[in-house]
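Every read-out reported here was derived from the displayed coordinates using simple, explicitly stated rules and does not represent laboratory data. Source: prediction; values computed, not measured. Cβ atoms are built from the backbone, for glycine too; each structure is taken alone.
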Structure 1
Amino acid sequence: MIDLEFAINTLSLGSLYALLALGLVLVYGILKLVNFAYGEYIMIAGYGMYFAATVLHFPWWVMMLLGVLAAVVTSYLTELAAFRPVRTKSANALIVTSFAVSIFLQNAVMILVSPRARAVPLPGFMSQTVSIAGATTPVRNLMVIGTTAVLLVVLSVLMKRTVLGMAMRAAADNFITTRLMGVPANLVISTAFIISGFLAGVASIFWIGRSASVDPLTGAAPLLIAFIAVVMGGMHSPTGAVVGGFVYGLLFNVLSITLPASMISYRDAFMFVIVVLFLLFRPEGIVRGGYTEERVG
């Protein structure tokens with residue numbers, strides 16, 4: 001039965017997936033790159049929180065800030081050291097580079113930390129539940145809904161009301177023309193990676209909050225979800241990415257309550273079938289964005 005509890009759970013799941021998808025599509029809009037290292041930014045944020053809490057013994061709010069900062073710094077450094085030198089090459093070079101960065105970060109964590117999962121001591125209130133009009137839901141669900149709403153408003157103002165945001169929008173529409181008009185390419189691309197890393201860091205707090213642990217493969221699942229949400233919503237539109245995240249959350253929860261118990265384990269397979277249908281009948285996604293085939297130099 002669809003009730004308030006279902007609506008809150010769907011909104012919270014969709015909010016988390018919207019953050020994941022938005023962070024992925026911001027870079028794709030400018031570089032036309034599906035950054036397969038994006039999941040590792042989430043993983044690095046998790047380890048940042050782990051070290052801040054267990055080694056440095058910082059309070060929970062500092063722990064979260066350091067986790068987000070770790071994702072931002074990692075995202076920026078990968079753009080600077082890995083993607084910038086090859087972005088004038090072919091699209092295949094960028095894709096291979098993103099895979100290489102992903103594998104490098106995973107193996108670096110396995111060697112320097114451990115291949116085993118580590119417990120992340122999150123604040124107790126995130127696991128508490130509250131009752132709203134008879135519906136019981138974890139506090140973290142309300143937190144992710146509120147956080148996503150605030151971030152979407154802030155990003156909307158940034159993209160529409162600031163010079164840098166307008167430059168990023170123009171670059172996403174036509175990068176070459178924007179660059180010829182004097183907009184610095186490195187600044188625009190670096191900003192996109194920084195914002196992408198920030199969104200990954202914030203999403204990591206709530207993603208890891210569900211299991212309170214992190215391991216070198218933590219980023220694989222959110223990367224896949226973000227990619228599916230972007231395909232469904234539209235890879236050429238930040239709005240489409242947000243819509244795709246909420247649609248993914250809705251479909252996922254609907255399947256959870258409609259599928260028989262014996263078929264719940266096949267829920268992801270049903271989601272892939274839905275994605276294939278989108279690719280066949282609506283390849284541009286729910287929200288149609290601008291199409292360009294230019295390469296960024």
Structure 2
Amino acid sequence: MKNVAVIGAGTMGNGIAHTFAQSGFKVQLIDISEASLQRGMDTIAKNLDRMVSKEKISEDDKKSTLDNITTFTDMTAGVKNVSLVVEAATENIDLKLKIFKQLDETCDEDTILASNTSSISITQIGAVTSRPEKVIGMHFMNPVPIMKLVEIIRGYNTSDDVTKTIMDLSKTLGKVPTEVNDYPGFVANRILMPMLNESIETLYNGVAGVEEIDTVMKLGMAHPMGPLQLADFIGLDVCLSILNVMYDGFKNPKYAPCPLLVNMVRAGKLGVKSGEGFYDYSESRKAEVVAKQFAK
């Protein structure tokens with residue numbers, strides 16, 4: 001398995017493409033937007049430059065990594081002659097089902113189809129294809145080139161052979177694959193998102209402010225960043241989407257999104273990517289200035 005396709009050139013997609021390409025794979029990076037592809041390639045080049053400056057890789061390593069990536073705006077052309085497709089499109093169930101139906105019709109019958117979804121059912125995705133045994137989840141963590149974990153999600157019909165292949169493949173990328181079963185939120189987000197949601201509830205109910213909540217968790221629990229800063233980093237819209245998937249899947253009120261989170265997403269305050277969330281990022285991408293006084 002030396003040829004892979006990655007669908008989506010956003011934050012996760014370009015990170016996944018970077019990781020495969022740096023490990024010697026030929027990567028076909030696909031996005032419907034030429035501008036998104038250019039931004040994705042610029043991000044990869046910038047991240048590689050940072051690694052060169054830290055002497056983690058050489059200039060030759062950077063060049064070979066970039067040379068390993070070819071971009072496509074046409075998915076049919078982009079998935080030709082690949083052994084694996086990793087879908088990293090927006091976390092939207094209708095979009096993902098549409099993509100996997102198209103992949104199933106276009107790809108060679110032996111091609112493994114993986115999704116980087118952080119919460120959507122792999123079983124449901126596999127069910128729209130004629131090859132559910134070859135559909136699997138590869139949930140990379142952000143930033144992909146740095147974070148070691150890959151959550152490998154086994155759908156109800158995913159075969160033993162495909163699971164082993166993807167577990168082994170992840171190790172060749174220098175990652176630590178961890179197999180989990182297909183239930184809403186899997187493991188990472190089933191544990192993380194209620195914590196983030198409870199942090200937002202704590203703010204919403206006026207127990208403490210943004211910096212105070214983050215300080216308690218950083219200094220008291222040794223978290224590298226506070227939960228509200230982390231929510232901004234992930235994207236508040238992504239957090240809301242994952243919580244809704246879990247709430248719909250379990251019908252348990254403990255997964256219901258906090259009204260403050262819902263309102264912020266409606267207002268377009270999505271965190272780092274929109275320039276404002278719990279912190280103001282208009283001057284710096286660091287969480288240095290609280291965006292406003294939050295109160296119920």
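Some notes on this structure:
- Relative contact order in percent (Cα under 8 Å, 6 or more apart) - highest-scoring structure of 1, 2: 1
- Computed 58, 49, 37 for Cα extents along the principal axes in Å - originating structure among 1, 2: 1
- helix-only ellipticity at 222 nm (-39500 (n - 2.57) for each DSSP H run of 4 or more, over all residues; to 500) from the coordinates reads -13500; which among 1, 2: 2
- At a computed 58, 30, 16 (Cα extents along the principal axes in Å, for residues 182-261 alone), which of 1, 2: 1
- Structures 1, 2 were compared on FRET efficiency 1/(1 + (r/R0)^6) of positions 118 and 270 (r between Cβ atoms, R0 = 25 Å, to 0.05), and the highest value belongs to 2.
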